[in-house]
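Chemist: The structures considered in this document are given below.
FYI, it's all coordinate maths here, none of it is from the lab. Nothing here was measured: the structure is a model prediction, and the numbers come from that model. Cβ atoms are built from the backbone, for glycine too; each structure is taken alone.
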Structure 1
């Protein structure tokens with residue numbers, strides 16, 4: 001029972017990741033996160049390093065998941081194993097996306113006494 005719940009959560013996160021990974025990559029490209037991290041040089045360097053370490057695998061997993069889903073949707077014969085492969089790949093994408101969101105949540109966190117991030121506009 002617990003295994004089914006964990007697999008369901010991973011696949012659900014993978015479905016969210018199909019939209020979330022490109023959105024987060026676009027936000028990183030536009031520099032939206034730069035204004036939300038502390039202005040300290042070590043913090044900016046660490047954010048840049050870890051952004052690469054978390055975004056690149058997420059983008060690769062997203063690309064691979066789309067490729068596998070397309071290959072499995074266009075399957076003609078013996079598609080049962082293909083459907084399992086799609087579930088596994090989308091679940092793995094969900095795990096990578098959960099790590100990415102966890103990184104972004106902690107990277108944008110402000111300590112006590114730090115001013116709030118400037119709002120848009």
Structure 2
């Protein structure tokens with residue numbers, strides 16, 4: 001198995017470049033080979049540079065990234081999924097014209113007992 005960096009500073013430029021892929025692809029899905037915790041830190045770094053804002057839906061598992069700029073043409077919202085246990089891969093999925101409010105609410109509510117149980 002190849003060695004993969006766990007440094008968010010290494011991943012921030014990669015995530016910055018793949019946002020365009022998430023925007024233009026038919027299904028709007030891109031997978032990267034870094035864990036969700038590293039991806040979240042890299043996304044946080046990008047947000048500090050003006051790339052929108054983000055919040056956890058399920059702590060260390062799913063986040064939503066709002067108002068991600070695609071040059072000056074558009075802004076998109078992106079769901080970012082990753083596994084908490086292996087923390088090895090992350091998937092970015094563009095939201096279309098619809099928002100999954102019911103899923104965001106359900107995931108946010110599910111996160112409360114998971115945090116209490118320490119899972």
Structure 3
């Protein structure tokens with residue numbers, strides 16, 4: 001039961017952030033003015049694609065991209081007001097969620113593949 005709940009939670013999170021990332025990446029691309037803003041927008045688009053196409057190995061790539069976007073967006077869009085602490089907090093929070101999703105995906109997959 002725990003494995004099924006972990007799988008459902010991971011898939012819902014990946015699908016939700018995947019859909020939102022894909023939508024935001026496409027709609028925000030014209031507004032990205034600097035190279036750093038474009039890199040964040042491309043990252044959002046990329047985690048959207050990875051989230052929707054997620055499998056265990058893709059969940060790790062998704063986690064890396066989500067962490068990059070969360071830690072870089074503050075500097076890209078609010079450079080004058082951004083603090084290292086805010087970027088670090090965003091990155092650590094996203095990394096923690098990413099690690100949890102990868103762990104859930106691996107746990108469920110290992111359970112499904114064992115005899």
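Chemist: Quick check: 28 is what I get for relative contact order in percent (Cα under 8 Å, 6 or more apart), calculated from one of 1, 2, 3. Which structure matches?
Modeler: Answer by label: 3.
Chemist: Give the label, chosen from 1, 2, 3, of the structure having the highest value of Rg/Rh (Cα atoms, Kirkwood Rh).
Modeler: The maximum falls on structure 1.
Chemist: Which structure, out of 1, 2, 3, was distance in nm of label points 7 Å out along Cα→Cβ at positions 21 and 77 calculated from, if the result is 1.6?
Modeler: It must be structure 3, since only it matches.
Chemist: Out of 1, 2, 3, which structure matches -30000 when helix-only ellipticity at 222 nm (-39500 (n - 2.57) for each DSSP H run of 4 or more, over all residues; to 500) is calculated?
Modeler: 3
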